[in-house]
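Below, each structure is written out as structure tokens.
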Structure 1
Amino acid sequence: MKIWYLKASDLFRNLPEEEFRKIDEMATMRKYQKGETIYIYPEELRKVFLIKTGFVEVGKIDDNGDKHILEILGPKEFFGFLNMGGSDESYARTLSEVLVCYFDEKELLSLLKKFPELALNMIKIQASQIKELESMTVLRSIKGLRSRILHLVNSLYWKFGGENGVIPVNLTHQDIADILGCSRETVSVLMSQLKEEGVLDYSRRELRIVSPDKLNEFLAHLEKSA
């Protein structure tokens with residue numbers, strides 16, 4: 001089962017078949033429950049994690065102890081020492097039940113040295129992560145919190161999909177506030193308004209776009225009025 005997930009990952013794409021057994025021996029599998037902290041860096045040893053199932057938030061804790069979510073990651077995506085940077089304390093926390101396999105930093109670096117094509121895959125992954133971090137930065141700069149919430153929901157829907165408009169990442173109002181850099185109370189008020197207007201629906205178990213077409217209309221209207 002571990003080998004299947006490794007083969008499906010972007011990092012190990014095109015790796016010789018016989019190497020997967022060796023990588024399988026290096027990797028450790030672990031299951032986390034929703035809301036568990038996977039690591040807080042630099043306190044934890046440096047590792048790289050591959051998500052098999054579930055969703056993870058990766059963020060930083062500033063000098064005031066405030067949390068800022070930088071990325072929402074799902075199946076087949078990597079996190080860990082690959083996307084750490086700056087002087088802030090980084091962390092990863094589960095948004096659902098999560099199954100991961102992880103490698104020690106030294107083990108992964110030895111693989112990259114042995115197989116240059118993996119290093120190229122790594123560069124592509126990091127480029128994609130940088131692009132997503134930039135998108136999050138742009139998201140926080142959009143005028144109006146209501147517009148930012150709609151753009152966030154839309155981006156999560158297009159990234160992770162979901163049937164009948166359901167976004168598989170079940171973010172709390174506090175999670176949304178941590179992504180957008182605002183208060184939970186303000187998010188709750190605006191989410192209630194969007195629910196009453198028939199744009200979104202949510203419960204403790206799921207977040208759903210009632211009508212993608214209606215959401216696009218709202219986004220278009222907000223862009224024109226900006």
Structure 2
Amino acid sequence: MSEERVVILGGHGKIALLAAPKLTDAGYAVESVIRNPDQTGEIEAAGGTAVVLDIETAGVDELAQAFSGAAAVVFSAGAGGGSPERTRAVDLDAAVRAMTAAEQAGVRRFVMVSYARADVDLDRLDPGDSFYPYAQAKHDADAHLRGTGLDYTILGPGQLTLEPATGKIQLADAHGEVAGRELAADQKVTSRENVAAVITHAIAANTSIRATVNFYDGETPIADALA
């Protein structure tokens with residue numbers, strides 16, 4: 001039996017580059033979608049196979065072709081704080097096309113990397129805030145995903161760090177709070193490598209289906225937190 005494939009959109013991002021070797025270790029063949037072919041070497045060094053495709057301009061059919069036969073699609077792409085227009089184009093429009101393409105290709109498993117508070121930030125942010133376009137794009141993409149028939153998992157990490165993975169997390173609610181208590185800002189952090197570990201566990205264990213998982217670094221092993 002051939003290896004099951006996982007397709008990662010935003011394959012050159014920090015989380016994606018950390019997820020590729022974890023998914024490979026879990027027995028998957030990883031295809032990392034990138035826009036710049038110059039990044040191929042880094043993808044291969046992480047254990048993935050580079051697929052050069054610009055998701056900002058790729059249509060549904062083109063994406064569906066890339067997804068065909070995959071076990072899961074991971075959306076870890078983002079405009080990276082670009083213009084509001086590009087943020088919408090990548091974080092929302094491309095994400096929605098990817099969801100449609102996954103359904104068209106018959107790939108049910110879809111993991112979305114979002115952020116904690118994506119559900120509620122629009123209620124507190126001023127539309128003039130520079131963060132607002134990103135918050136709106138992620139909120140709307142997550143909402144669209146919940147309306148699909150996909151077996152989705154939406155991951156909501158806190159402020160991302162470059163700390164090594166501990167393999168342990170704490171779950172947060174939609175408001176980014178843990179067990180109803182107020183956390184200091186420096187406690188609402190999530191290692192990118194822990195995000196990669198959560199992606200891998202969610203797919204390999206086929207858990208947290210049609211669920212939103214908001215989390216920070218914590219003391220509960222990932223397998224227990226996502227049981």
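Quick check for you: by percent of Cα pairs over 20 Å apart, for residues 5-100 alone, which of 1, 2 is greatest?
Largest one: structure 1.
One of 1, 2 was used to compute helix-only ellipticity at 222 nm (-39500 (n - 2.57) for each DSSP H run of 4 or more, over all residues; to 500), and the answer was -14000. Which one was it?
It must be structure 1, since only it matches.
Work out the source of 1.8 here, i.e. which of 1, 2 gives that when distance in nm of label points 7 Å out along Cα→Cβ at positions 53 and 109 is computed.
2
For semi-axes √(5λ) of the Cα gyration tensor in Å, the calculated result is 25, 21, 16, so let me know which of 1, 2 that is.
Answer by label: 2.
Tell me which structure, out of 1, 2, gives 2.5 once distance in nm of label points 7 Å out along Cα→Cβ at positions 13 and 37 is calculated.
Traced to structure 2.
Which structure, out of 1, 2, was semi-axes √(5λ) of the Cα gyration tensor in Å, for residues 21-60 alone derived from, given a value of 20, 15, 9?
1
Taken together, the values in this text are just the output of simple stated rules run on the coordinates, not laboratory data. The model shown is predicted, which means the values in this text are computed figures rather than measured ones. Cβ atoms are built from the backbone, for glycine too; each structure is taken alone.
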